[in-house]
Each structure stands twice: as structure tokens, then as C-alpha cells.
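None of the figures in this text is laboratory data; all of them are computed from the coordinates on show. Please read these numbers as outputs of a predicted model, since none were measured by experiment. Cβ atoms are built from the backbone, for glycine too; each structure is taken alone.
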Structure I
Amino acid sequence: MTTHRVWVYGDSVNTDVIFPGKYTYTLKTPEDIAAHALEDLDPTFAVSVHPGDVIVAGRNWGNGSSREQAVTALKYAGIAAIIAASFGGLYFRNCINQGLWPIVCPELHHHVRTGDTIMLDRAAMQITANGHTFAIPPLSPSVQAILDGGGLLPMLQRRFGQV
């Protein structure tokens, strides 16, 4: 069981808000990308986030384009998991491919505020927040293996050598 500080955002935060499209072809390193995470929505985020923090969001987090930088920005900013009422399908898959844990929990965002702490228990597949406990839906064994392996590419590299 681990404790995490929370950043709370609302519904329909799209990939262009998570990582501004104006940087898509100019920033190349994950660290440079992370420095601009959520800058149009929350200018304090990139300079205030700590490793192990989590994002809790409403419905349709990450809708929009397939821009992988929208996941890269949060992963390299130190985000341990994104817990949302629902995700854009491409964003959810990009999280898995990059090894960033996407958790669907429709009610959590109603029970926390930015700065609160929550407990994530991977073994019990539960979230505890402000006296409430929420189940974490199980992932398929293949998806869990990708997350446990740090993402699709690192998992394949360990399994088959350099790809």
C-alpha cells in the first residue's frame, strides 16, 4: 500500500490541454516534454508535482488526438497513476504502452481535492481516500504484464532483447 498526493481535474481534459500541441515537433526529450505538462490548465503543475503524485479526474480524461507526449509529459513529471471516471480510448492505451497506470474509478473525483492524499493498494486492488474505499477494476493479465514491465517497449526488450 502506498500513499500519494492528489491533483484533481475535471471532465474532458483533452490531450492538447495535457501537452500543448504547439510543442509537438519542437520538444524531444521526456524531461523537456514534462516541463510543459498541463501548463495551459494548471501553470503550477509542472513546477510543483512530486514523484509519486497521482492525478484524479472526471470523465473522458485524455480525449482528442493520439499524441503520445500527453502521457510522456505526466509520466516523466513523476505521476504514478491517473485515476479517472473514464478515459479517451487512445489515451488509456498510450498509458499502458508507456507504463503509466490508468485506473478507472467513476466516483473518486467527488471525494478528493487537490493536495489530499490517497492510498493505492495494488495487492488488494483498492483506493482509500478520505474514509472511502473504491475498488480498482482488474486489468487483463497481458495488460498487467505490460504495466509491470514498465511499458510495452521495456517489457519487450527484456523479453526478446533489443527491439
Structure II
Amino acid sequence: MTENTQPEHDHNRCIHTAITAAEQLCKTRGVQLTPIRHKVLELILNNHKAVKAYDLLDQIRPLNDAAKPATVYRALDFLLEQGLIHRVESLNAFVGCHSSGIRHDQLLLICTICNNIEERPATAVIQALTAEMAQAGFNAQRKTIEIQGYCKNCQPPPQ
């Protein structure tokens, strides 16, 4: 993910690009990005912060008063399966993926001040972890590293 606090960041373009890529990916794979799935993805992409399932439900209910938790969870499961979002385990929440279309490992940098999440490829880190796991004979199903701290815009003043 790119950081949305940079002056050159056009968040509307960011969302449009991600939604367009998701629509094309679903079409290519022959799966349906139904209106509810589309809306859940759009709500998640609205910013670069993690969103909890019940917050999504609260945002969807004014548009669809019949929406239930299962409705949102089914949409989230689909979006995760298609690689369009990531689950942020430490926050029990979800964030958009701007590298969808390919399965990938990720490093998520989570700012504890502004709550922005930046997704990084961290190739060298992932390679080092892969080597360690190989030495241990461990076969990982997926690799996600979550680090909480301060983004460059929220660094506390030196003491």
C-alpha cells in the first residue's frame, strides 16, 4: 500500500485503480464480484486503515437494512480468497491489497498513532524467514509479518 499522507497521493485514483483491478481479476477468474462484495471492498479501500467486520456492517446497513454479520463475513471470505484484501490478525481487521492478482507474502507496518497500514514486499526479510523455516523443516502455508510502531509522519519527538 502506498501511504496516503504524502501530498502526491491521489486516494480517489488509488481506490479507482484497486476496484478496476479487482473487477478485471474477478472477470478473468470467472468469479462474481457481487454488489455486496464490491461495496465491502470499496469500504475497505476507503482509506489505508484496517477495518473491522462489524464496522463494515454498520456502514452497509443504511444501504441494505437486511444485511447481517454473515453477509459481511461471506463477502470478506470471498475477498480474502481472491487476494483482494488482507486480514490484519493483530487487529482482527481487514485492509485492502494493491498487489492483488498474485499470491504474495507481506510485511504490514501498522502505525499505532494514525492507524495507517503500509504493505511492503520485504523481499529480503521474507527470503531470510524462508531460509530459517527450511532449516527447521517447517512448511509455511502463508507468511504475514505485522509490525506495530510509528509511521514516518507520526514519529514522536526525540527525548
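Taking distance in nm of label points 7 Å out along Cα→Cβ at positions 30 and 54 as the criterion, the highest value among I, II goes to II.
When volume of the Cα convex hull per residue in Å³ is calculated, the result is 109; to which of the structures I, II does this value belong? Working through the options, I get structure I.
When helix-only ellipticity at 222 nm (-39500 (n - 2.57) for each DSSP H run of 4 or more, over all residues; to 500) is computed for each of I, II, which one produces -7500? Of the structures listed, the value fits I.
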